Structure I
Amino acid sequence: MRILLAFALFIFAVFAMAQKPILPKHTQMIVVVSDDYNKSNAKLQRYSLKNSKWQKIGKEIDIKIGKNGMGWGLGLHTIPKNAAIIKKEGDGKSPIGIFELGSAFGYEPFDVKYPYNVMHEYHHCVDDGKSMFYNQIINSNMKMVKDYVSYENMKFPANYYKYGIVVKHNPDNIPSKGSCIFMHIKSIPTTGCDAMSEDEIKEIIIWLKKEANPILVQAPKSEINRLLNQVK
């Protein structure tokens, strides 16, 4: 009986493993590092995985991050149990962690291979934690119950979102944990995004490939190695 039970459990385990989805391999990575938790300046370096080794792509660039530095966000990583600074809505901090990248976006069409969406004045990114659309970009012209009072316009006179990339922070859209995190154009610190020049963000968008499943890894110097060790 014990032998039959053990065999049955073995078959069940094998079947369960066969049904478990295989996570896509990441072969493009953007690494952002600041000097410490409170700095709003950081360095950005791109990498591609070739022959099982991460190789630098292009030159390192200076960027701006959250005006209040960084705090641990929600993504593909494990947050340390002793983490003292946790990102929340409206804290002016860029998220620490490992994050998948979503679609690129901009004000006008851009002929690139990476998924790209044109934004209009009616596109809103909802940062109202009470809304069912929290942390999502929606078309406000569509027939829906507009249950939010706070949001970001995805197209406006400034060029900040002329080109950008969605960072999949807080992918489960948990209220108050932070919303609408992007890489975009700006020359001064942000409310939680990563900012750079127009030429720099366009170069990144052109470089990105959907099949590479690109990720963003960002942290202060004291934490970056902990995160890089989690990258598979």
Structure II
Amino acid sequence: MLETSDNDRALVFDNTINRLGRVTSIISLALMITVPLTVTIFYNIDVNAGEVAAAAGGLIAMFAPMAVIENISYYSIIGAGGVYLSCITGNIMNMKLPSAISGMKLACVEPGSAKGDIISILCIAISSFVTVLVLAFSMLIIGEYITPYLSKPLLAPAFANIMPALLGALVVPFVVKSIKLSVTPFAVSIVLCVTLGGGFVQRYQSYFLPVVMLMSVLAAYMMYKSGMLD
């Protein structure tokens, strides 16, 4: 009876999260569109539909596959609520995902579990509030004082390597935990970068990402069937 009750509560929680996520996503999209639409109407700006479609087509072709694949991959880590909230507030890879993973580690819960999803939502929400407060504080008070120091050439290498540093801190624990499962994605990615060039792979990463994911899943399945993961 207890197991059924837990399942019912989990189902209610998931349905509520998805309902709120859809509503808030629609509201957020409407607000985002309202700003440029209002400016266009107020200043009577002439918009060429053909030019807009041409510019949007290239961006959609580049980022749409990445958006779909990234959301699917994020869902298994931060849950539905974390995906909705992080997509609305933005800066997932740099801030929201690391915050959620750190929070789950501190709370000693597994990613993808019910407790992990709740911790993920709380961490991403707190991260969003902190981001807004820091940005507002920086712009209003200390922005003009620290900008000259941050723009010095001495600090340029540090800012250029923020993403690798974050990804390294996130990836290493998973690699150490599952070394055998990590071989395939690393090997395939290295081969692609060596043969096609790092710049080319980075430019079309939204198309290479599902290929690497599929090959990793197939390799993991073969390892499991052969008993290598025992």
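No value in this document is a laboratory result; all are computed from the given coordinates. Keep in mind the model is a prediction, meaning the values are calculated, not measured. Cβ atoms are built from the backbone, for glycine too; each structure is taken alone.
Cα Rg over 2.2 N^0.38 Å, for residues 40-95 alone was computed and gave 1.42; which structure, I, II, did it come from? This value belongs to structure I. The maximum of volume of the Cα convex hull per residue in Å³ over structures I, II, that is, the highest value, falls on II. Which structure, out of I, II, was distance in nm of label points 7 Å out along Cα→Cβ at positions 152 and 208 derived from, given a value of 3.6? Working through the options, I get structure II. Using distance in nm of label points 7 Å out along Cα→Cβ at positions 56 and 200 as the calculated read-out, with 1.6 as its value, let me know the right label among I, II. Derived from the structure labelled I. Can you say which of I, II returns 25 when relative contact order in percent (Cα under 8 Å, 6 or more apart) is computed? The correct label is I. Work out distance in nm of label points 7 Å out along Cα→Cβ at positions 72 and 136 for each of structures I, II, then name the structure with the largest result. With respect to distance in nm of label points 7 Å out along Cα→Cβ at positions 72 and 136, the highest-scoring structure among I, II is II.
One of I, II was used to calculate distance in nm of label points 7 Å out along Cα→Cβ at positions 48 and 88, giving 4.3; which? That value comes from structure I.
Given -28500 as the derived value for helix-only ellipticity at 222 nm (-39500 (n - 2.57) for each DSSP H run of 4 or more, over all residues; to 500), which of the supplied structures I, II does it correspond to? It must be structure II, since only it matches. Computing mean count of other Cβ atoms within 10 Å over residues 80-87 across structures I, II gives 23.8 for structure II.
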